[in-house]
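Some structures are shown below for you to check.
A short reminder: the numbers here are calculations on the coordinates, not readings from a lab. Nothing here was measured: the structure is a model prediction, and the numbers come from that model. Cβ atoms are built from the backbone, for glycine too; each structure is taken alone.
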Structure 1
Amino acid sequence: MSGGGLLGRLDEAVRAIRKVRDASPRVGLVLGSGLGAFAGNLSDPVAIPYAGIPNFPVSTGVVGHAGELVLGSTGGTPVAVLSGRIHFYEGRPIQDTVFPVRTLARLGVKAVVLTNAAGGVRRTFRPGDLMLISDHINGFGTNPLVGLNEEGLGPRFPDMTAVYDPALRRLARSASRQVRVPLKEGVYIGLHGPSYETPAEIRAIRRLGADAVGMSTVPEAIALRHAGARVLGISTITNMAAGILKKPLEHTEVLETTQRVGARFVKLLTALVPRIAESLEA
């Protein structure tokens with residue numbers, strides 16, 4: 001990444017994005033593994049590869065992640081969509097993994113929907129369920145705010161009492177009823193991977209109070225709250241966690257499940273995003 005401090009690098013990225021399209025998106029989305037179908041349904045989309053944005057970290061090629069920023073609209077709402085994300089397990093500093101969402105905040109986005117593929121820890125979950133994240137547990141062993149604090153981004157000690165905005169969660173539940181897409185709710189634990197968890201780890205995770213487990217989202221949610229953006233999180237339960245079913249875990253199962261539920265997921269987001277935009281104007 002180039003010099004000039006974090007704020008300078010973020011502003012350089014924003015200037016490059018606005019040269020491609022001088023947009024002012026109000027809502028941002030991060031699409032997790034295999035969940036990129038939503039970006040393909042935007043009106044008047046413009047896609048910018050991450051490699052074409054100054055200072056953006058580029059993924060090492062995780063299957064199911066497109067690696068591009070898409071600017072467009074849905075239901076008349078201007079949005080900025082990160083189709084694919086950088087994961088901590090790719091070996092980059094955790095601050096790199098949150099640079100894209102910090103760029104969204106710097107673009108003027110006021111609310112971000114974080115999505116992911118997750119393993120079901122709660123035994124009543126089934127592959128294909130959608131889970132509204134009510135809270136999270138940070139199992140990464142670090143935090144994206146470690147180091148020098150940029151006061152221009154947010155406070156040294158940001159409050160995390162309500163990371164996942166209660167009002168946005170109410171909107172999500174309302175939208176799910178409207179479009180008849182069932183939405184469960186639970187706590188997400190983020191671990192850095194890339195290995196899947198052992199059955200003993202899953203038993204411990206369940207005792208900690210987690211309902212789903214994944215390898216993303218938590219650092220992004222922390223960085224966004226630090227920057228003052230409102231956050232909503234939705235997990236697609238793509239498989240049951242280790243030890244619940246007597247079969248090995250494979251990434252192909254994750255992609256197959258997200259492909260199967262893709263239409264329902266897009267239907268929910270299409271109904272939800274305009275509601276979020278309206279709430280921001282209230």
Structure 2
Amino acid sequence: MDSRIEELYNDYRRGKVGRREFLRKMAIFTGGTAAALSILPSLKNNYARAAINPKDESDIHAEFITYPGATGDVRALLARPNVEKKLPAVIVIHENRGLQPHIQDVTKRMAKEGFLALGPDALSPLGGTPPDDVDKARSLLRELDRDETVKNFVAAVKYLDTHPLSTGKVGCTGFCWGGGITNQVAVNAPELDAAVPYYGSQPAVEDVPKIKASIMAHYAGNDERINSGIEAFEEAMKKASIDYQIFIYEGAYHAFNNDTNPDRYNKEAAELAWERTIAFFKEKLKI
């Protein structure tokens with residue numbers, strides 16, 4: 001496929017190009033509006049199926065379950081290693097495109113590291129993440145009530161805290177939109193033990209003292225909008241005597257952990273952040 005089309009579609013997915021401008025340029029690249037519309041489904045499908053899944057999943061068990069949330073049952077991927085013992089638990093919160101294959105993969109990776117991992121679908125109240133339609137998922141996410149959404153993820157903490165396969169130690173990590181929600185879970189769930197937001201919007205300064213969890217925050221060096229809140233967040237954590245660490249990955253861009261997005265993925269930053277994240281969870285959750 002023409003690399004210009006792939007680049008344009010990536011810009012459209014990230015919101016850098018509106019739908020009207022996207023279709024106009026697509027028509028130019030493909031020779032007409034009809035041709036542009038005819039290949040759009042394949043672009044959506046290619047992205048949705050692009051997750052880099054673990055090559056061997058024989059050492060883990062993964063299944064979709066539901067747990068009780070504030071808005072009703074929340075659908076989630078639950079993954080765990082094949083061991084006969086209780087495990088510390090980690091919630092994995094997706095980006096602003098719903099529970100896509102990439103985040104399902106991250107949830108499985110977390111299980112491979114020795115955790116009971118739960119990847120909830122924030123779009124459960126609206127019927128769940130649409131398969132093979134990233135654009136619709138992003139649009140639906142804007143319809144969610146933020147307070148109710150946070151409560152659904154706080155409910156995930158309670159679900160894992162008492163799960164028969166859990167030690168009762170619970171952590172939370174999230175990416176982009178999910179990084180911001182991870183910070184909100186830390187504010188609203190005093191039983192949370194550890195939180196690792198990736199390039200997520202920071203909580204209000206006045207809410208920071210409510211955090212009881214240890215925090216490890218990862219940021220991209222080239223992410224001006226998100227990074228503008230780091231200084232106030234750090235100062236508030238210092239004043240509240242919160243156990244925290246902040247890492248900034250110079251040269252990396254927002255979404256640097258997403259290995260299905262070649263124009264944003266930064267292998268060096270992603271691998272270092274993941275190594276730090278796993279070590280942090282193993283320490284704080286007593287694995």
- With FRET efficiency 1/(1 + (r/R0)^6) of positions 42 and 82 (r between Cβ atoms, R0 = 30 Å, to 0.05) derived from the coordinates and found to be 0.25, which of 1, 2 does the value describe? 2
- Parent structure of the calculated result -13000, given that helix-only ellipticity at 222 nm (-39500 (n - 2.57) for each DSSP H run of 4 or more, over all residues; to 500) is the read-out and 1, 2 the choices: 2
- Comparing relative contact order in percent (Cα under 8 Å, 6 or more apart) across 1, 2, which is largest? 1
- Item | Source structure (of 1, 2) for distance in nm of label points 7 Å out along Cα→Cβ at positions 58 and 234, computed value 4.7 | 2
- Message: If volume of the Cα convex hull per residue in Å³, for residues 18-161 alone computes to 112, which of 1, 2 did it come from?
- Response: 2
